[in-house]
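Pasting the structures here.
Coordinate-derived values only; no laboratory data. Quick caveat, the model's predicted, so the values are computed rather than measured. Cβ atoms are built from the backbone, for glycine too; each structure is taken alone.
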Structure P
Amino acid sequence: MKPDQLAPDEQRRIQEAFENVPFAHLIGMELGEVTRGAATVRLAVRDNLRQNRGVVHGGVTASLIDTAAAFAILPLLEPGQSTTTIDLTIHYLRPLLSGQAVARARVLRAGRRLIVVTVEIVDEAEILVATALTSYLRLA
C-alpha cells in the first residue's frame, strides 16, 4: 500500500462521514477518490443549481470546494477530531454551464492547529473554472 492510500477501515470511516452530510446529497455531490491529504468530489450540473443567468450559482461552487477540502483533511485527523473552516478565498475563472464539475482538493500544509488546502474545479472538458485556497482550524 502506498503511504497516501487509505486502509479499508479508513475508507469506511470516510464513506460513512460523507453519507452523514445531508447538504452534499441535497445538491447531488458524489465522493470520488480520497487519499491521505487529497480528495475528489463530483457534481452534475442541474437546472436547480443555476442562478438567473443560467450558470451554476457561486454558492454551489463554494459548497463543492468546502466539501472537497474537508474530505482531503479527514484522513489526516484522529478519530473524534474535528475541524472548522476559518477562511475561503475563491477565484471564479469561467462560468460553469453544463456537464459535471470535479473538485480536486489537496492539503498544502497540515500543522498542529491550522490546515491549508488548495482546491481546483474543472468542468467535464477539464477546463479550470475556479480555484480556491482555504484554511481549517483543528478543534478537538
Structure Q
Amino acid sequence: MILVTRNFRIDEEELRFRFVRAAGPGGQNVNKVATAVQLRFDVTRSPSLPDAVRERLVRLAGRHVSRGGVLIIDARRYRTQERNRQDAIERLVRWLQRAAERPKPRRKTAPSPAAKARRLDEKRHRGGTKRRRAKARLMDDAT
C-alpha cells in the first residue's frame, strides 16, 4: 500500500510498470539495460480514489492522462531501473496529494467606493492630459 494522505492509500497492485531503454548518460549500458520506467495508473477504474480526487487528478494531469483514463508517467532521470521506478511512484503520489487538496472556494469581491473614485479621478486626469496634447498639436499645425 502506498500512503497518499491520511484519508486514502492506493494499492501497488493498481500500478503497472513497463521498462524501456533510456537515452542519455550510461555509457554502453544504455544500449543493453532498460532503465527508463513507464508507470501506468488507471484513474477511471481505481477503487482507491474518491470521485472528487479522480476529477481533479484528470484535470491536473492533463495530457498525461490517455483517452481511456490511464495516467502515464515516464521516469528516466536516473541510471538505475529501481531509482526510476521510485521516482515515478513519488511523482504519482505528489500528483495525488495535489488532487486531494480541496480548492478554496472563490468569494466574489467588488471594488470599494474609494477605489472606484480613485479610478475615475485617474481617468479624468489622463483624459485632461490627452486634451491638452491635442490642443498643443492643433496650435503647432496652424503655424
Structure R
Amino acid sequence: MGVTIVSALLSGYVMSVAYVGDSRIYLMRDGFINQLTTDHSLVSEQLKSGLISEKEARESKLGNVVTRALGMKESVEIGLDEQVILNNDSILMCSDGVYDMVEDSEILGVVLRFPKQPQKACDHLIELSNEHGGNDNMSVILLHLSK
C-alpha cells in the first residue's frame, strides 16, 4: 500500500511539478485540456508499450495497480517537469477517483462552465464522480490564474 501525490510550485510564469503514483495534474488553456503528469501504473506502462489500447486501458480491472508510490519502498523515483503558465490558464490536480469516473472532455467542460468559481467547479466534479459510480476516494484542487 502506498500514497500517490502531485505537487506544483509556481514561480512567476513557471510551474514546477513533482509527482508519484497515479494522481494527475492537468493544464487547461484556450479550450483544451492536457495531462501534464504520467501515471505510474501498470495500465499506463501497458498502454505505453502498445500491449493494450486506450479503450482497454480505460476498462482495465488493473487500473489501481500503481508501480510507484510513497511508502512502498524506502526510496522512490519521482516524476519532474516544468511548464510555462500563461494568464487565464487553469491547473487541476486530482486523484484517480475523479478522472476514472469523469472523462477529460467533461472535466474541461466543468472548468469552462465555472471559470471564476474554482470551488464550485471542484464540488461539481466530485458530484459527477459520484454520479458515475464513485468507487474510489476523490481529491480535486483547481487553480485559475489571472492577473
**OP:** Kindly point out which one of P, Q, R the value 2.4 was derived from, the read-out being distance in nm of label points 7 Å out along Cα→Cβ at positions 10 and 122.
**Re:** P
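If you work out mean projected area of the Cα convex hull in nm² for P, Q, R, which one comes out largest?
Q
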